[in-house]
Structure 1
Amino acid sequence: MFWMIKSSISLILDSKQTALREELKQLAAALNKPKSLFKFFNQNNLKSGIYLYGPVGNGKTMLMNSFFEELTTPKIIIHYQNFMQEIHKSMHKLQTANQKDVIPKIAKNYAKQTKVLCIDEFEIKDITNAMIIGRLFNALIKQNIFIFITSNTSPNNLYKDGLQRESFLPFIKIINNTFYVKYLDNHHDYRFDKALGFKEARIIYPLTLENQNKLEKIITDISDNNLAPQNIQVLGREISFQKVHKRILVTDYNELCTRDLSYIDYVNICQNFNVIIVGNVHTIDANDTNTAVRFINFIDNAYFYKILLFMSLEDNPNKIYQGSARAAEFKRTISRLNEMNSESYLFNNDFKN
């Protein structure tokens, strides 16, 4: 199973974005012609993919989506975390069947489905994925799959200071030697522009009585107060929620962020619901990295799965977490919250109860 990214974004592009979008459009046209695969930028050099990196909010995902929509050849677009979840599932299935050397088999399976693989928000954080990714990409490239990656991190800084990083260095060499490495530098976060357009905010703060009443009215209007407990099945476990109505989840900070929930748990939560209402989000202690990570993971998946999100917070989102351990990731989280609160996010997505 693959999760497709839906995009309908219209923005005023700067000169760098415009130039890169034109290059990507030419690449898509080449990839749409079977005999022209990999002939891009320099017709004498055959490249295996693109690695597009740069700061948060500068339009990388937008450009990837624009490129993806130009393709008519078989294609897949997927968030990195969801991609790795699928890889681990495939490895487990093959290993359970006593298959050996499973990575090439997984690559061959991808080759049956796609000619172009787009992976959004690529970031290596743990040794398990670091040890898999190099062999996997080698195998995908051997299957003539063109790979488009976006990341906030330059290739040379991937998995920086990670355990056994020397074993990961060959993958960095693959990127630098066989991919077109593109840096998109822009100090303007376009998500904030989109956040300004919607007058009736869905991200509400602070936790005043007036704002609490606003959220209660939203809950009543959407769910008719017809809420009941429900459990979600995740890999043989159950995650319980107290207030569910069809595809609507009404929850709060404690239920959503203080329980021991993993990234995969948040994937499944966001797959189960179209509308999520989160009340009473408190300021996260600077030293409470676990809660900060859970909040980040929830917003990442809510954004990816185009959840219609309502949320009440104790303070301005920019002040919810002041710790340093996850500051860079939280910057992306705030950027996404602003986009999810925007008018364009509301009208560019098909939300169904």
Structure 2
Amino acid sequence: MANVKEKDVAKGSGKEKALEETLKKLEKQFGKGSIMKLGERPEQKISVVSSGSIGLDIALGVGGYPKGRITEIYGPESSGKTTLALHAIAEVQKQGGTAAFIDAEHALDPVYAEKLGVNIDELLLSQPDTGEEALEIAEALVRSSAVEIVVIDSVAALVPKAEIEGDMGDSHMAVQARLMGKALRKLSGAISKNGVIAIFLNQLREKVGITYGNPETTPGGRALKFYSTVRLEVRRSTPLKQGKDSVVIGNKTTVKVVKNKVAPPFKKIEFDILYGEGVSIEGEFIDIGSELEIIQKSGAWYSYKEERLGQGRDNAKQFLKENEHIRIAVQKEIKDHYSQKEQTPDSKGEIVVTKENDDTNIIEETESAALEVI
């Protein structure tokens, strides 16, 4: 019996020695940190940057877009995809980071971007002619380790060189899908290693001959669906009107978290996107604050502690816009409510995961409904 135990110990120590030698060889060949025990990693928490919308931060479950990951934002035309991307860029720039916008659609409005808080003087902009050029520029920026966020607008506009050089009548089967597949294979590792937020905007197409189920799909093949950590579906719901003439000033916008690898998915949030302003932060404070009873609602009147905000949601929004000290106080209470549950900001003002999500105040869809969206 003693001999058996001695043999097992000798065998175990032999395995450990062999493993140690192998790890040393691998580190020598591929560099320090190429392989390690998971518990030895210096940082296991997921760093994020705010999306610019407090409601979307809550729906994402980790407080914003995760660093070192790929995010896809898709939806119909004029639904608010670029607006969300520009808000993310503004948040990165607020923290002193560098942002790049690859405008494959050649449609970026710098005036609108500036109104959303983007420092256009510091924003890196590229308007490439081909899909290959766009993705090579993206790869170079990611590998430079000097850029914190790269936005590609949009996947549908990444036209392969073969398609541009060919005639209008030529057929190019799955060229774009192959292009995206190759690019993402090269990009995913570099994005993770350098901690870059990569946001791909995408359009919608419809499958032909679909009788049952959702006929909508996103162009560019399936690679982006697999490589994305977060996928957001953005849709306009109802127009926002103002005054006696019912002038349309914006849209109610719904965002569904269709896929999420860092928190529970299938959550939905609704907020206002105003023309020329972007996401209405004050509107979010009113809605979320009322839901959490931070802001009291009695009939049509909104109040915060002893202060009356106004009669009706629009007047309450305007009051918060004009009274910064109350807006900041409401924002702090909302953030404190959720930080106690699941999130804590780090020294750089970013939020890292500390506890599994339990967002009971966000509308959750059933799993079957979520699968229909996918």
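Laboratory data are not the source of any read-out in this text; all were calculated from the coordinates shown. All of these numbers come straight from a predicted model, not from anything done at the bench. Cβ atoms are built from the backbone, for glycine too; each structure is taken alone.
Table for the structure above
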item	result
Among 1, 2, structure where volume of the Cα convex hull per residue in Å³ as derived comes to 144	1
Comparison of 1, 2 - label where distance in nm of label points 7 Å out along Cα→Cβ at positions 214 and 246 is highest	2
Computed 156 for volume of the Cα convex hull per residue in Å³, for residues 150-333 alone - originating structure among 1, 2	1
Structure (1, 2) behind the derived value 20.0 of mean count of other Cβ atoms within 10 Å over residues 62-69	1
